[in-house]
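Listed after this line are the structures, all set down as structure tokens.
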Structure I
Amino acid sequence: MKKAPVLAYISLGSNLGNRAYYLQKAIFSLGNLAGEIEAISPVYQTAAWGFEGGDFLNACVALRTELPPERLLQCLLQIEKLAGRERVASGGYRSRTLDLDLLYYGDEIIRTDTLSVPHPSLEKRRFVLRPLADIAPQFYHPVLGKDHRNLLQECGDKNGLERTSIVLYKNRQLFFNVLGFVVIEGNIGAGKTSLARKISEDLNAKLILERFEDNPFLPKFYQDQARYAFPLELSFLADRYQQFIEETRQLDLFKNFVVSDYDIYKSLIFAKITLGEEEFKLYRKFFSVMYREVRKPKLYIYLYQNTGRLLEQIARRGRDYEEGIPAEYLEKIQSGYFDFMKHTPGLNSLIVDAGDLDFVSRPEDYQTILDQMIAHVLLKQG
């Protein structure tokens, strides 16, 4: 007969590296490998307990699991190892990227050579009791017979505990939903459309794709840049402005957030390269008026590819009007993007080196990019 799922409580801590990311990644892994996350506490910061080291971020989660306790313990150790944690048999406490402890397994009392539940001495640690009291205030310690509120009041641990503004999520879907609007940018041939499509399909996002193939001036521009640069850039600007106003302001009840394979600011980057000085001054006046009205992304991803690989990928997709694009033109575009990211206050930008990544064919490479995005967002918080 199949055993009913048990509600287990697990503590999480980190005081090395991108601490908030390690906590978030551990929660994702618990949900994927061990069961269903039912509750997540606020995140607290506290001084190292029992040794000299950097401050910890601590939290607790409630996990509904069918794994037996020993198997759950092995799962926790596996997740720690994936985060770079190396446990040692002796030597006392030390700094670590990730610390996962099984606090309770239902109301069971377990004492073996490898596992003690309830976790020994949890009632002496404020950094454990405080988040536990947030998600399970009336849960009674099966040995001590007191709930977490009472244990917290009686706790003799005087270490300071500061609640942070960090919010952790049960899964990646919820994490990206909160971002609201994500832009994937890059040079010609960098793969931004492919990545935006994958994110849209994987995370149920509304997809905005640039409508460059409908622009009648684009093939003419590549044949005679001097003649067609200004009408090309103006037509692109008008179309991008209209699309952004319509697509980013219209709610889609069946999608969770918005992902676009371009940002309207690219109009100014390309115009600066293709237009003469006087034309650019005029163009910039139009652009400034429109740019103030459009929605700005909460996360701006730039896919970096070196010029050689860009040329290979441009040739591979076989668009006639892109034949003969010079390397110098691509390098100017790249420089324009870097200048934009460097000199735009408040732009939450991340450069992803996609040179060795095949995120279309290799799922692990796609996951690598998502991990970089999550880590970047959380680094600013923790």
Structure II
Amino acid sequence: MAGNIPTVYDVAEAAGVSTASVSRFFRSPEKVRPATQEAIRAAVEELGYIPSGLARGLAERHSGVIGMYSFSDHEPDELEMPLHPARGDVPVIRESSMAQRSYPLFADEVLHGVELECTLRRLPLALGWQRRNSGGVSLDEIARRVDGLVVLPGVMSASALKQLARTKPIVLVSQQPETPVPVSTVTVDNERGMRRLAEHLISDHGHRSFWVAGPVDDFDRSARYRGLLKAVAEAGLEPPGGTELREARLRSDARSRLADLLARADRPELPDVIVCMNDQIALGMIEALTAAGIRVPDDVAVTGFDGIDAGRFVTPGLTTVRQPMNMIGRVAVQLLANQMTENPPECEHRVLGVDVLVRGSCGCTP
């Protein structure tokens, strides 16, 4: 590689594909076969390649625009939702808890905070997103148009982060870089919040057995899991079970996984409480338990983490750890604006507080 700077030809050779396939991957990844996507993604990661469009944009440092690059975890029924029909007949719809999502999630609330702070500072904002599996707006399409980026978890590889951080201010939300990189971060006290919730469940309700629902493998949720483990160990209780539910990432996925588990002839004995790594998963748990005739919280308590609005309206109300999602977005813009000055300060790392919000799903009186 001339000058040790990887090119599209190097990526194509390493992935065993044509340069046209590499270009198509960055423009429209959904049009590239999954196996080819994986081969190109692995080559990009290994080589530390930055697309040429992004590389050109890195030199244009004064667009005056802040960018936010986020994940998009739409439920399957949302993606299939038709446009509203034209004016005419007025349908009568019987809505249920299985209806399409109509409430904001974590990323939506953080975006609201980003928008608010950008409005107050009169800063233009550009948005990019990526699905966790594939597809979305490619990183180079958003990064080359902005002076700095607010980045949510799971949407940027370590190599891309390392390359971009050399040329643009970046603020990571709810994550920490795997290796030292000059970026600012905004996180919350995940471990202490979950530990306090678990102490409430143990001390105030006498719960002795726990399942965990949702992944525990990223920065936020691994910290939450550590907090739960510490509280359980200090109480002399067995470590949490429920390994069958650890892979659930969406509300619908959580609902179906628990429903399958409950339908098994050899289903395990239910715990006192199911501790979910976010509210979205907790809502799916409550739906599956209710559908199976299992009462929440009389038979099984359920808790979440985030504090999204939907937790107020489900029956029973969802006990959760509430993080200041709007403030996370606002602080991220504040830190990014500081870094976008002529004489930027050292990178900052903010940890915001959380609180335990008790409702009926843990057994507290509404």
Structure III
Amino acid sequence: MKIKSYEIFRCDAGWRTFSFLKLTTDTGPVGWSEYNESFGSPGLSGVIENLMTSVIGMDPMELELVNAVLATKSTQSRGGVVRQAIAAIENALLDIKGKALGVPVYQLFGGKLRDRIPVYWSHCGSYRMRNPDIVGTPPVKSYEDMMKVGEEVRRRGFTACKTNIAIEVDGKLRAYRPGFVVGKGFPERNWDAFIARSAARTVEAFRQGVGPDIGIMLDTNFHFRTEGFKRIAEAVGPARLTWLELDVHDPKSIALIRRDSPCPIASGETLLERRDFRPYFENYAFDTAIVDVIWNGFYESLKIAAFADVYEVNVAPHNFYGHLASAISAHFCAAVPNFRIMEIDIDGVPWRDEIVDNPAVFENGDYILPKGPGWGVEPNEAGLRKHPPKTYNVAM
């Protein structure tokens, strides 16, 4: 069996684009992966196309050999969109291998430890605040509205949720995101008493809505520097967070934050390969390591999880994509012993279920692991073509 051809698909996902890679073999099996180009990875499709010239004609069953060949093509440009391109290829190859052998991907790596995956509702209230018309839900305009979303989390059976800082300006909530967009706090990323109080009000609203037992995470991304993250951690401490999530490209800075924080610290979603994670583990920077399986590739992510296990750290996938990516991340969650909880977007474009053959299924706050060979989820090409990518004038 050899890789014969490939095809790239893109689909409108509202304020972003879902992207997919399809690999075809000369004997029939087809492999799919989902990747993310529209948020922070410009040019990724072009890198995939460039690397695929080395993959055509190779045996998809020889994953280590393909990875070794691709590593020689990126020796001087390790990481970044190159790693993400290799990950997209790797994940599609694993889908082929699972289908060829008639087994789920997790079965290729020792089998599953669990088939029910605990999840947390990500961007909870945030998408409804920023893009309510696209999501198709009532807009979140106040902290009271956020409390009501928290009540919905509890009512629908989810055991945890994650939100983002919302600030009240002229009586209306706005997202505070200086690490991503121009606005208040950009580019200095300084904290002040108003921002700290706003972070506290955000999580307090959710605590009122979800009650005392449901987990709450606050994602602060790259929006502050070390000093600011420490002050935000102090402000949100009374809400008893499951974790405060943040991104800093200096492991010792995160270790300082973690040392003094009243809540656990999660980070790592922008790190690539074991080499990036190593100094963070060595400096004991994480309570939970966030691993992006779509960026790193399934096989490399398993190696990162094994590395984390040595340092007594649990892992949680960074997963705010579509249904295929959720399935890939769920296989990762099923296969690793040191799993914490899986991120997933509940709010999304109304047609998200139309573009795959097996949409996500939830029971009592758990994602039910798909059955069938490969990833157990396959894009619907007609559905993808029905919703071509568009450019929206909305806040990312």
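Where a number appears in this text, it was derived from the coordinates with a stated rule and is not lab data. From a predicted model like this one, the values you see are computed outputs, not experimental measurements. Cβ atoms are built from the backbone, for glycine too; each structure is taken alone.
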Quiz item: In terms of mean projected area of the Cα convex hull in nm², which of structures I, II, III is highest?
Solution: I
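Name the one structure among I, II, III that distance in nm of label points 7 Å out along Cα→Cβ at positions 107 and 347 of 2.3 was derived from.
So the calculation was done on II.
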